[in-house]
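J.: Structures follow.
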Structure I
Amino acid sequence: MSSYRPPAGSQRRPREETPRDTAARRIGAIAWPSFFAAGVATMVFFAIVDPIELARMTWPGFEISRQAGYTLGFFMFWLCTASACLFTAILISPPPLDDRTPRP
C-alpha cells in the first residue's frame, strides 16, 4: 500500500459540461460508429457485388466508374447506419426535466 498523497490543489476538478460539449459528444456518438459500420458494410457488400454490374442493372442509361460506385455505396451505407445510430441516440436520451418536478 502506498502512502503517496498528491500536493493540495493539484487534483483536477471536474469541468462543467456546456451544451456545446454535449452536442459534440452526441454527434461523435452518432457519426463515428455509423462511419465504422458503413465501412464494414461496404467491404462486405462489394466483395460480392460489382458496382459496374449493379449500376448497369439499376441505371441502364447511366455509366458510372467502379470508384464512383464504391463511393456512392459507402455514403448510402453511412446514411443508413447514421439514421440507425441517431434513432438509438433519441431513444436513450433522458427526458427533459419538468419544472414542477422536485430536484434532489
Structure II
Amino acid sequence: MSLESLKTKLLSDPTVKEHYEAIQPEFEAAKAIIAMRRKLALTQRELAEKAGIKQPQLARLETGKQSPRLETLAEIAASVGYAVEIKLVPLDSSEDNSFSELK
C-alpha cells in the first residue's frame, strides 16, 4: 500500500481527519522554516544561532514536536531578513475570500 493510499484511507475516518486538520497550521509553519533555511543554505545550527535560539529548539520546530509561537517564528524570520505573513482562509475551500490584512 502506498503512502498516499494509506493517507486517504486514514483520512476517511472523520475523527482522524479532524485531528489531522487541527495540526496542519503547525506543519505548514515547520515546512516554511525548513524551506527558508534550505533556500538560504543554512544549517539548523547556523539559523538557530542567527535567531538567538538553540539548535535543538529549531529541530523540534522543524519536526513538529514543538508548536511554534508567533513571536518565535517572527524572530527566526527576521534574523535572516524575512517577515511572517498570516493569511486567514475559509474552511470551505469552495469559497474564494481570504484575509491577509485588515483594511
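J.: With distance in nm of label points 7 Å out along Cα→Cβ at positions 29 and 61 as the yardstick, tell me which of I, II scores highest.
T.: I
J.: Further question on the same structure: Thinking only about Kirkwood radius over Cα pairs in Å, which of I, II has the largest value?
T.: Sorting by Kirkwood radius over Cα pairs in Å in descending order puts I first.
J.: Given a computed value of -22000 for helix-only ellipticity at 222 nm (-39500 (n - 2.57) for each DSSP H run of 4 or more, over all residues; to 500), which structure among I, II does it belong to?
T.: Checking each candidate, the match is I.
J.: Of the structures I, II, report the one carrying the highest value of mean count of other Cβ atoms within 10 Å over residues 13-20.
T.: II
J.: Looking just at relative contact order in percent (Cα under 8 Å, 6 or more apart), which of the labels I, II belongs to the structure with the highest value?
T.: I
J.: If distance in nm of label points 7 Å out along Cα→Cβ at positions 21 and 69 is calculated from each of I, II, which structure is the one that comes out at 4.8?
T.: I
We did not get these values from a lab; they are worked out from the coordinates using the rules stated. No experiment lies behind these values; they were computed from the predicted model shown. Cβ atoms are built from the backbone, for glycine too; each structure is taken alone.
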